[in-house]
Structure P
Amino acid sequence: MGHIFANITLSNPRNPALHPLPVKALVDTGALMLCLPEHLAIQLELETETLREVTVADGRSMKVPYVGPIKIAFENRICYVGALVMGDEVLLGAVPMKDMDLVLSPSQQKISVNPANPNIPHARVK
């Protein structure tokens, strides 16, 4: 199975004068959060809120900046999240995908808006 990518748009809601950045994000349901390379955090003028300790796939622990807020747009969906500044590509984790009610289709190698709720995201809150 190959990798699944999503074309998303990132923006800084604290600075609407900045143009939104369209990016290709690696979709990873094994990751929880949005991860951004440092150069994108700088372009979006995102403020470091705190440091977070993370454990990466090979078991190493490290402290990385946590920035935000960030507005993510995918098709007709948006969400606001914080992000970990790490790595060399944008990684779209499970939390923003769930917030926007997106579904993966591994057989078609794509991510899409939940067809059961195409016009408005659904959130289970019980």
Structure Q
Amino acid sequence: MTLKTGDKFEVSKQVTDELIRQFAEVSGDTNPIHLDEEFAANTRFGKRIGHGMLTASFISALLGSSLSVTKIVYLGQTLKFKAPVFIGDTVTATGTVTKIRKDKPIVTVETICRNQNAETVIEGEAVLMLLD
């Protein structure tokens, strides 16, 4: 199957304490806003939040596993963090093909992550190269 402008893909994942702790271990980002209840309680969020890049990694999962074309290379990604993600939130990453270059196998995809309340938590754009 080939990609067409307007094609849409999505994947959902729940953010758990375990997932946050695993991401902290893998990334080395041990900011207490993610890991320490007492510290986080005294922030503007009032409780722990998930790593922004953890949530952004759901976009990578979407593009690497949910597109109808699986042989891709990431060329770029913009991210705007719009709202926090909390433990227990279910985040849905959606990608919509917005542009396909005619001269090269390069595709632009609008990327949006929303929580279970349909609130946008991340928005951005990915540029991908399709491989043979």
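Identify the structure, out of P, Q, from whose coordinates mean count of other Cβ atoms within 10 Å over residues 54-61 was calculated to give 9.0. All intermediate terms of the calculation are to be shown ahead of the outcome.
Details: P: 9.0; Q: 19.5.
Answer for the origin of the read-out: P.
Which structure, out of P, Q, was helix-only ellipticity at 222 nm (-39500 (n - 2.57) for each DSSP H run of 4 or more, over all residues; to 500) derived from, given a value of -2000? The read-out was computed on structure P. Which structure, out of P, Q, was distance in nm of label points 7 Å out along Cα→Cβ at positions 46 and 94 calculated from, if the result is 2.7? Considering all the candidates, the number was obtained from Q. Of the structures labelled P, Q, one was used to calculate FRET efficiency 1/(1 + (r/R0)^6) of positions 22 and 102 (r between Cβ atoms, R0 = 35 Å, to 0.05), giving 1.00. Name it. Checking each candidate, the match is P. If Rg/Rh (Cα atoms, Kirkwood Rh) is calculated from each of P, Q, which structure is the one that comes out at 1.03? Attributed to the structure labelled Q.
Readers should treat all values here as calculations from the given coordinates under stated rules, not as data from a laboratory. These numbers were taken from a predicted model, which means no experiment stands behind them. Cβ atoms are built from the backbone, for glycine too; each structure is taken alone.
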